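Asks: The data blocks that follow each hold one structure.
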Structure 1
Amino acid sequence: MKQYGFYIDSSKCTGCKTCQLACKDYRDLDIKRNYRRIYEYAGGGFVQDGDTWIQKDVFSYYLSIACNHCSNPACVKVCPSGAMHKRKEDGLVAVNEDICIGCRHCENACPYGAPQYSKEKGHMTKCDGCYQRVAEANSQCV
């Protein structure tokens with residue numbers, strides 16, 4: 001079985017969140033829902049040397065997180081309806097929104113917070129890797 005995933009060169013990520021916005025636009029997601037999340041990690045500080053402040057181990061980087069499309073996804077294992085499934089064609093994990101019962105077991109099982117309950121739809125939603133666009137080599141976020 002093929003196993004697609006995301007390759008993100010984090011050394012080039014500036015934290016601009018364009019990938020997040022592209023996903024939100026393509027999926028028409030509300031303001032609170034993000035299938036891709038961007039986190040900033042920063043640390044270190046400044047120390048005073050007389051009248052001068054000197055950088056001490058200062059660093060900053062960004063981390064882009066979405067569904068990891070796991071090889072052995074916990075969300076799929078706990079789904080009682082079979083709505084959460086791993087696609088044979090590409091290994092991407094998707095939810096069949098037509099048969100999802102909205103029990104939220106997948107949300108509780110996923111260590112990455114990928115499945116998200118949509119109160120408006122009454123079922124789970126998540127990043128599906130834009131599998132419709134992957135065949136065209138035209139994904140939205142990366």
Structure 2
Amino acid sequence: MSLSMYIRFNGNCRQAVEYYAEVLGCQKPNILTFAQFHNESDFHMSEKEKNYIMHTCLSINGQDVMFSDCLPGMPVTLGNNFSLAYSTKNKEEITHIFNRLKDDGGQVGMELQETFWSDWYGSITDKFGIGWQFTHDSAEAL
């Protein structure tokens with residue numbers, strides 16, 4: 001059994017995915033647009049909308065996360081009911097990624113710090129409205 005995250009955007013998926021690939025050090029993703037699979041009889045789309053992302057995927061810390069733009073007329077409603085949880089044994093990696101998201105306009109929920117459940121934890125909402133939780137995965141924690 002497998003469970004994956006699928007994140008949808010309102011027309012800025014390409015910018016978000018390219019940004020995440022750069023910040024997280026991921027391989028450049030293959031991007032499929034609606035224009036590549038669009039049938040005029042299915043949906044009326046502007047030229048701009050035809051270039052929206054139909055599907056792409058990044059392998060983030062060994063986990064596939066999928067992305068797309070929403071179809072016209074079906075906008076995303078951003079909420080705080082989910083976040084991406086990033087866990088690694090490399091404390092410096094967490095600090096680097098967290099600070100990059102912060103420097104690029106992210107809103108910090110909790111600065112990186114020691115907590116009772118982790119020796120290095122922080123949370124942030126990035127410039128695209130996506131929530132992230134960073135946890136240092138160490139044998140000493142918890």
Structure 3
Amino acid sequence: NGEGVLSAALVDDELRLPEGAPDDILPPVELMWGTLGVFRPMMSAELVGGDELEGEAHRYRYTSGDGNAIHYEVKHDLVRAVEMLDGGSVLQSVHLVTVEGDGYPVEATYRNRVEFRELKITRTSVIPADSFDPSIWDPRE
């Protein structure tokens with residue numbers, strides 16, 4: 001419905017939330033980068049394998065620092081999905097909708113399958129900007 005619910009800043013391997021904000025609404029950092037279409041395994045992640053998929057897509061399999069597996073599905077250099085697994089079960093996932101020729105997802109759907117929650121993020125525009133120093137991105141202040 002277009003209402004803002006929460007502000008956050010994603011800086012490197014940290015999701016910065018305002019003081020007192022619930023920390024379980026947004027995807028974890030690994031998946032949050034995925035909502036932006038960014039392939040960014042955490043510094044603590046270790047590549048354990050990869051698979052060729054149909055239609056020139058690839059899956060890159062990582063283990064995370066907490067023992068979960070993180071799978072990235074990439075096609076034509078664009079992230080299509082990111083999944084967090086425990087054993088063979090998908091715990092959380094992000095699936096992206098992209099448009100040919102546009103490097104940014106137009107829609108990201110985050111699902112927490114354990115808590116039966118879904119968050120849909122829809123992009124309406126992209127405004128190019130120069131990078132800022134990461135220290136300024138802190139909604140806790």
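Asks: One of 1, 2, 3 was used to compute semi-axes √(5λ) of the Cα gyration tensor in Å, for residues 32-79 alone, and the result was 19, 14, 7. Which label is that?
Replies: Structure of origin is 3.
Asks: Could you tell me which structure in 1, 2, 3 was used to calculate helix-only ellipticity at 222 nm (-39500 (n - 2.57) for each DSSP H run of 4 or more, over all residues; to 500) as -6500?
Replies: Source structure: 2.
Asks: Continuing with this model, one more query. Which structure, out of 1, 2, 3, was mean count of other Cβ atoms within 10 Å over residues 96-103 calculated from, if the result is 11.8?
Replies: Answer for the origin of the read-out: 3.
Read-outs: derived from the displayed coordinates by stated rules, not from any lab. It should be emphasised that the depicted structure is a prediction, and the values quoted were computed from it without experimental measurement. Cβ atoms are built from the backbone, for glycine too; each structure is taken alone.
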